[in-house]
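> Please find the structures below.
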Structure I
Amino acid sequence: MASYLDELYAHQEWADAEYWRAFEAHATALADKAIRARLLHIHQVQCAYVWIAGTRAAQFEFKKVEDFPTMADLKQYARQGHAQMIAIVKAATEKQLDETLEIPWFKPPLKVSVRHALMQAAMHSHYHRGQNATRLRELGGEPPMTDFILWVRDGKPAAKWE
């Protein structure tokens, strides 16, 4: 199962990078408040799951759009979050994936396996990429095709952030 999570996270990073490049190719998208807020949400959720599945050494810090003066700053936050999450997934043993953790922002707190929490983090971003695809079209841009099966067909390419 760990290899399946490896693939989901490699695909997620690739798909996110494809969208960042599409936004950067369409200046109106980079200036769009809805896209900016949604990108923060996507990447903050990913970072929250890094915290949940990690050591929890410090309190998780929720970010605001204002914490990222430029889109380049937000993109860097995204890249760091992906690197951390992929490292957690690659290092996880089957035993660790089966451990139960608590997601504190649900009321009452939700108890799930690490495996299920990691699956949620990977799947959650698909939904928001779809929203961003719609918004990019509304702004006159063309969203990239980021279906998982096409990523597999194309040899599972690595993320191209630049």
Structure II
Amino acid sequence: MIFLLDSNTLIEAKNRYYGMTICPGYWSWVLRTHGQGVVASIETVGDELKRGNDELAQWAKHNTALFLPVSDDATQTAFAQVAAFVASQTAQMKPGALEEFLGGADPWLIAKAMTLPDSVVVTHEQFNLQLRRKFSIPNVCQHFGLQWMDTFAVLGHTKANFVLTDE
């Protein structure tokens, strides 16, 4: 199983509960599990993070191996399928939702998951078929038969353990 991280999982971790200086164990876990082939993200997520002007942007710049390419033929083909599906749903969405979705990393993350057997998209977005203001990763994942989880479910699944040591 490989867990593919959405940018919101890393941004929320840094901003809210796993600050880079408060809980460096989380960031070590990301890199360690990546080295084990369990956790990854994609280049477009990396690009979003690198546009920032903070420690997460620097971290992303120094850990480029975490971010898988999306230029391969399989991902490009899957992206076309994702784009066609969301385009077919545009009439029920608010104006601009299609452009917003296709302009970000989300469709690429889903497309990459479609190419990797036994992959799980990791996001804090919620499944909600009534949502009309934007396309939701879980909603699109469901259409393509993909699994999704939030960060905390993944941490439990991988038995992550951030231990405070005595100094």
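Throughout, read-outs are computed from the coordinates displayed, never taken from laboratory work. Not measured: the values here are computed from a predicted model. Cβ atoms are built from the backbone, for glycine too; each structure is taken alone.
> For which of the structures I, II does the calculation of Rg and Dmax of the Cα atoms in Å, for residues 46-125 alone return 14.3, 41?
Of the options listed, only II reproduces it.
> Next up: Quick check on the output: 3.3 is distance in nm of label points 7 Å out along Cα→Cβ at positions 62 and 118, derived from one of I, II. Which one produced it?
The read-out was computed on structure II.
> Figure out for me which of the structures I, II the number 2.8 belongs to, where distance in nm of label points 7 Å out along Cα→Cβ at positions 6 and 22 was derived from the coordinates.
The read-out comes from structure I.
> If you don't mind, there's one more thing I want to ask. Work out which structure the value 2.5 belongs to, where distance in nm of label points 7 Å out along Cα→Cβ at positions 14 and 54 was derived from one of I, II.
I
> Taking distance in nm of label points 7 Å out along Cα→Cβ at positions 102 and 150 from the coordinates of each of I, II, which one would give 4.3?
Computed on structure I.
> If distance in nm of label points 7 Å out along Cα→Cβ at positions 110 and 142 comes out at 1.2 when worked out from the coordinates, which of I, II was used?
Working: I: 3.7; II: 1.2.
Derived from II, not from the others.
> The value -13500 for helix-only ellipticity at 222 nm (-39500 (n - 2.57) for each DSSP H run of 4 or more, over all residues; to 500) was derived from one model only; which of I, II is it?
Computing helix-only ellipticity at 222 nm (-39500 (n - 2.57) for each DSSP H run of 4 or more, over all residues; to 500) on every structure in I, II gives -13500 only for II.
> One of I, II was used to compute relative contact order in percent (Cα under 8 Å, 6 or more apart), and the result was 41. Which label is that? Before the final figure, lay out the partial values.
Working: I: 41; II: 27.
Checking each candidate, the match is I.
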